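Read through the structures below before going on.
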Structure P
Amino acid sequence: MRRYEILLPLRHNDGTDVPPEALHSVVDAIRKQFGAVSFETQTIHGVWEHGGIVFRDDLARLFADVPDTDENRRWFVAFKVRLKADFQQLEIWIVSHQIEVL
């Protein structure tokens, strides 16, 4: 099994709030694809720099535990492209790591 974790911004890069429906859409897409998704309600704060500009993010963390297949990896790679466009972001952070479910 592999866990994919996504940090989703609560604000666009221009500072405007991301509508709650956008976050719900992501949760629904992952649930429809894999049958389950989890997310945390606390805000994760991030600071990063791009092109000499410092960005401060408030983020939500979503995660899904899925079979460790090339097909599922390709799905998340393609999903990242969609998320960057939908959330008007320079980058969306998705990480994965192998897990053992007991």
Structure Q
Amino acid sequence: MRVLLHVTFPHEPFNTYVKDGSVSARMRRIIEDAKPEAAYFTEFDGHRSGVLIIQLNDAAQIPALAEPWFLNFHATVQIHPAMVPDDLAKANLEALGKKWA
């Protein structure tokens, strides 16, 4: 299953890591371990944030995705299922509409 992992960083300790030069190595290590299909970094609600698209084979992988962000950055992590158009086509929305109409 493909998931969208949204990470929100508090200003601290992120600011400290920027100042001491360790932020890039910390981020690189986590991202290399997660092996995202895509990774984007931006701002949400005034906080540094990241959005990663990751393929999960098992729900048991969720702690391995979230813990590095919690432990290294005290980050807030949200994980959302995500579909590409082919996934949505397989959902057979028309049949669901008839069933639940």
Structure R
Amino acid sequence: MWIFSREGFYSIVHKVDGYHVRARRKQDLVNVGLSATKSYWGSDYQWRAILPNRTELLKLMEQLGNSVDYPNFKGHIASRSDQKDRLDRYHKIWAMMAEERES
């Protein structure tokens, strides 16, 4: 699962040892109160935190859901000093997904 949030960009996958919350920036994990550790060499995401069970994952999801307090995501990202440099990339992702239409 990919999550683009006001706190950062995350890729979350389930592995044998738990839910891996992966990020390209350490600060994104810190922003949601997770302890970031370096990923293994060659990993697509440089930083990760491992949540041991579904309960911890649901706490993170609730936290991210509760952080939605803005009327426009991209506008909010533009106001955050730790995220605004991603705005151009978010616009590109939005534009690519806007091409997707149900037939």
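For the structures shown (P, Q, R), distance in nm of label points 7 Å out along Cα→Cβ at positions 37 and 53 is largest in P. Have a look at P, Q, R and say which one yields -0.48, -0.93, -1.00 for log10 I(q)/I(0) by the Debye sum over Cα atoms at q = 0.12, 0.19, 0.20 Å⁻¹, as calculated. Matching structure: Q.
FYI, it's all coordinate maths here, none of it is from the lab. Keep in mind it's a predicted model, so treat the numbers as computed, not measured. Cβ atoms are built from the backbone, for glycine too; each structure is taken alone.
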